[in-house]
Structure I
Amino acid sequence: MKNNPLLIRVSIDDQRLQLIEAGRVVMDVAVATASNGPGERIHSECTPRGRHRIRARIGDGWIPPISVSTPDALASKLEQIRSHRREVGRASQPFSVYWTLQTPFDPREHEDWTRLGVTHVFTSPWRFDEADVLSVDEKCARIERFGREVLSLPPR
């Protein structure tokens, strides 16, 4: 967890959850942990102790942060998640990956994203850095082109 600036700490004794960012508590709230107390057995209705990779243990999908902006960075993070899912016996269960493209969707890249494990794509007909500079007419033209070139593609 060294490289992760965000950490969630849950105290079973104090019934508190803290969000820690870059080593500093930025949120501290009351929580109710499981009534069966602490424990690590699956389906025990207990609160598991220790460090956890939540998306691997109980999640069924992941939306990478916008900072994961390249296919290589995404592949690295997904391999970490797959490794954690194998460790907790969840490798064969469905897991969705929602990827936010930094550039307009290119249908030719679809197979590359699929091979990485991406199941859903968020996209826009323009790059993020163009949103404030394009005219309304240009945005409308790009939306129309997006409809013709992308939305008309058969499902895969």
Structure II
Amino acid sequence: MNYKEIDLMSYLNYLGEDLKIDDFDDRIKIQKLVMIGESAGINIGKYSFNLYHKGPYSPDLATTYYGAAEAKRNGDTSYNEYVLARGYRQIADKIKPLLSSPKGSNLEKAEWLQIVSTLIFAYNCNHSWGEAKIVTQMVKEELLKKCSINIDDIIKKIQDVKSFN
């Protein structure tokens, strides 16, 4: 594996996430987990993201996780020799509450991550939670209708982490 693939695997392993890419929702989760982690300050590969229908997406990240999956299928276990750096583990621990769909939200994990990552992406673009809210309401309207948690409460959860302000 190359270093980007190892960094991705180290991050996912620390979060307790498997590298699953066969299912579309699994690829969505990887995209959103990495985007949120990088936005919080974890260097996973310095990916550039654009806003797509399912939230922030990085073609370069897709190339990395397909490469890592192929290497893993071919028996490469070199990533097991590496762990996420201590400072990055501290950041990951801070953002973990954002990475799982809260009980009672009526959302699957991939859906929850779409909302959270879209809010963070929009905030990073505009440096305004008000603007982030408007953008997310426009592009995630259906998921927000399904979600039992108010968008203002989701923003508060993100702000409480204090890694995105």
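None of the figures in this text is laboratory data; all of them are computed from the coordinates on show. Remember, it's a predicted structure, so these values are computed and weren't measured experimentally. Cβ atoms are built from the backbone, for glycine too; each structure is taken alone.
Quick one: relative contact order in percent (Cα under 8 Å, 6 or more apart) came out at 26 when computed from one of I, II, so which one is it?
Traced to structure II.
With Cα Rg over 2.2 N^0.38 Å computed per structure, which member of I, II shows the largest figure?
I
Given a computed value of 0.25 for FRET efficiency 1/(1 + (r/R0)^6) of positions 47 and 103 (r between Cβ atoms, R0 = 35 Å, to 0.05), which structure among I, II does it belong to?
I
One of I, II was used to compute P(r) over Cα pairs in 10 Å bins from 0, in percent, for residues 7-86 alone, and the result was 18, 55, 25, 2. Which label is that?
The value was obtained from structure II.
Kindly point out which one of I, II the value 0.95 was derived from, the read-out being FRET efficiency 1/(1 + (r/R0)^6) of positions 15 and 79 (r between Cβ atoms, R0 = 25 Å, to 0.05).
For FRET efficiency 1/(1 + (r/R0)^6) of positions 15 and 79 (r between Cβ atoms, R0 = 25 Å, to 0.05), the value 0.95 is produced by structure II.
For which of I, II does volume of the Cα convex hull per residue in Å³, for residues 63-142 alone, calculated from the coordinates, equal 94?
Of the structures listed, the value fits I.
Using FRET efficiency 1/(1 + (r/R0)^6) of positions 119 and 135 (r between Cβ atoms, R0 = 35 Å, to 0.05) for the comparison, can you identify which of I, II gives the largest number?
Checked I, II; max of FRET efficiency 1/(1 + (r/R0)^6) of positions 119 and 135 (r between Cβ atoms, R0 = 35 Å, to 0.05) sits with II.
Figure out for me which of the structures I, II the number -19500 belongs to, where helix-only ellipticity at 222 nm (-39500 (n - 2.57) for each DSSP H run of 4 or more, over all residues; to 500) was derived from the coordinates.
Of the structures listed, the value fits II.
For which of I, II does FRET efficiency 1/(1 + (r/R0)^6) of positions 31 and 111 (r between Cβ atoms, R0 = 25 Å, to 0.05), calculated from the coordinates, equal 1.00?
II
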